[in-house]
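The structures come next, written out as structure tokens.
FYI, it's all coordinate maths here, none of it is from the lab. This structure is a prediction, so every number in the text was calculated from the model and none was measured. Cβ atoms are built from the backbone, for glycine too; each structure is taken alone.
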Structure I
Amino acid sequence: MFSFKMHPEFRLHGFSFSGKSELLPFVKEKFPAHYSFLSDLFDDKDYIIAKTSGSTGKPKSIKIQKKHLINSAKKTIEFFDLPPGTKALLNLSSDFIAGKMMWVRALFGGWNLEVVAPENRFVAQILQEKSFDFGAMVPLQVSANLDKMHKISKLIIGGATVSDALQHKIFDLPNQIYATYGMTETVTHIAVKPLNKMAINKFYPKSGLEAYYHILPDVSIQKDERNCLIIHAPDIAEKPVITNDMVDIKDEKYFKWLGRYDNIINSGGIKLIPEQIEKKLTPYIQSNFFIVGIPDEKLGQKVILILEGEQSVSIDFSKILDKYEVPKEIFLVKKMQLTHTGKIDRNKVLDCISKNNTFGNC
């Protein structure tokens, strides 16, 4: 039997609560989309059920121990120095782990939490009216509200990769902005990376580390034979978490994300990481795109560029890419399918292409 304890200084839109008997009816009336999770959080079971995002495979439901939720919250609170009374914004769905953990941090840490629906217009409206000490967003929400991002003193961005173009736009903002690395299995982030000048100056005394994620306390990392990250964090995951994320580990505290092992292209015996090719192409392509390998008689797999829209690009790839990275063909799709966090859902796009036997209909 587990009893989740709410911090006495917790506030929700300025209201205080004596316990779950007052909080749950209030949430059910005012924020019904979040009621199911909070009801589960305060029940007697020692675990909750959480859904994985499905961005790298089929979504699945997993059990997460409530003690692990609390331990994860502690890491964030201590790492970012977020004491009781912290004003925090929740603009994420609690269907997924990122939204769930904003509740846990606020309830456990005694924060003053404000809740809005994830849609950009609601985020824009509340940031027009108020400022916050802490918030979490996906890149799409940041892009849609760039002129208001300074209203959140410490902002973490997760759920999808922050593009170089977006990082350039936020780099000189006067607050601290960080990218996060984590997943449902690690109860959100186990590492963070500063994205703008204020965060870099605050966080990294030495230059040259800006591209690396810094792991949180009580987390250790290693690589497997595929060069994929293995995470050891016994206070939030009972077993080591073996990922499909290829990384470069600098030392026991820092690692750089390179790409997904699942996406590797073996073209003529040369192993290519699509995400690294995409990074080089991003400054030259304005629409959604991705790099993928498809079967080829001669090479085994050939590199192709899948581009959203009705018009191709005119780029001299040889000046941007290594010769093995140059796409052999460019294919157009009408509209890229995205995950709920704004990532291109490569699997769905490729499934659509496979089912329709054409690129143009997807």
Structure II
Amino acid sequence: MRYALIGCGRIATNHIKAALNNGLEIVGICDIVPAHMELLLEKHGLQNDSSIRRYADYRIMLSGTHPELVSIATESGSHAEIALYCIGQGIPVIIEKPMAMSMKDANEIIRLSEEKHVKVCACHQNRFNIAVQEMRRALESGRFGRLSHGSIHVRWNRNRDYYEQAPWRGTWAQDGGALMNQCIHGIDLLRWTFGGEIEEVYGQTRQQFHDYLEAEDVGMAVVKFKNGAIATIEGTTNVYPQNLEETLYVFGENGTVKIGGKSTNNIEIWDFADETVDDQKNKGLEEETSNVYGNGHTSLFADMIDAIKNNRKPYVDAYAGRDALELVLAVYKSQKEGRPVCLPIENFSSEDMKGQF
């Protein structure tokens, strides 16, 4: 399958690695900074591969290489525009998080992809973590019983050097803050785990230590799900001196699970009323990862490739991307309005937060 990458920044190495692991034919890469492309190819030993063509304009790349799958790893504010162009050309896309920066754009991605019958995958790769998959199996088989409550804690560090690497980071138009950028994977897991349907969100965000940004560096929220469960969100880039944890708690009447590690990659608590011998392998399970992005990109790409070949929905589809975005925007909207926000949100954007801090 012919594959092309748009955007060769920090996360792009995970996309190239996933493409190689899945045997994709890399026909083109695109970035407005030529050095970014060369550094990325060199990192993967591909700098001398003449079959990989370099482009500064993704439109020219698409017409020149005719890819059968594209992944988008540019700054967040351009995700929707590029995705809509690819979908319009009939090309399936994997869109890095967040899928868009506004509900309007997220809904348009869904609408157009359904109209054109084009597959769209939102890149929430932590759903494929071994620990998360084990929890999901227990959840879907009813082992938790009725869900009581849960939480997601994303306690990471991002310093001035990180933000100075790319001027779009921390801006409302192109990035959002800690919740939108660093914490949206955990927020996706929380919503996915607790049934997806949300009644109300009350959130508070602050800019405590990063006064050189536009957006928040800490956010907290209470989420009321339609199934009666409640949950909390804590997301921050203020942890000193380095990333601490991304931890998901799930509490049910017959089970308790805590998935921790730097990126929800370890099982720290696994207790069920109907415990079996097979449960022992999950107690203390640890999945080694080379960075906080985990290992899930390879599995996510494999699933998308299979979805295209077999004409089925991707495991993490555009609706999943929209739902994660909506929950982040609900916290933002609650902060802006100073009150709880009811879902669904029809029209709100990160740019509506301009001037908040």
helix-only ellipticity at 222 nm (-39500 (n - 2.57) for each DSSP H run of 4 or more, over all residues; to 500) from the coordinates reads -7500; which among I, II: I
Distance in nm of label points 7 Å out along Cα→Cβ at positions 132 and 252 derived as 3.5 - corresponding label from I, II: I
With volume of the Cα convex hull per residue in Å³, for residues 172-211 alone derived as 72, matching label from I, II: I
Entry that produces 130 once volume of the Cα convex hull per residue in Å³ is calculated, selected from I, II: II
Comparison of I, II - label where mean count of other Cβ atoms within 10 Å over residues 4-11 is highest: II
Structure from which 1.9 was derived, distance in nm of label points 7 Å out along Cα→Cβ at positions 220 and 348, options I, II: II
For 1.1 (distance in nm of label points 7 Å out along Cα→Cβ at positions 156 and 324, calculated) the corresponding structure among I, II: II
Which of I, II leads on relative contact order in percent (Cα under 8 Å, 6 or more apart), largest value: II
Identity of the structure behind 2.5 (criterion: distance in nm of label points 7 Å out along Cα→Cβ at positions 124 and 148, calculated), options I, II: II
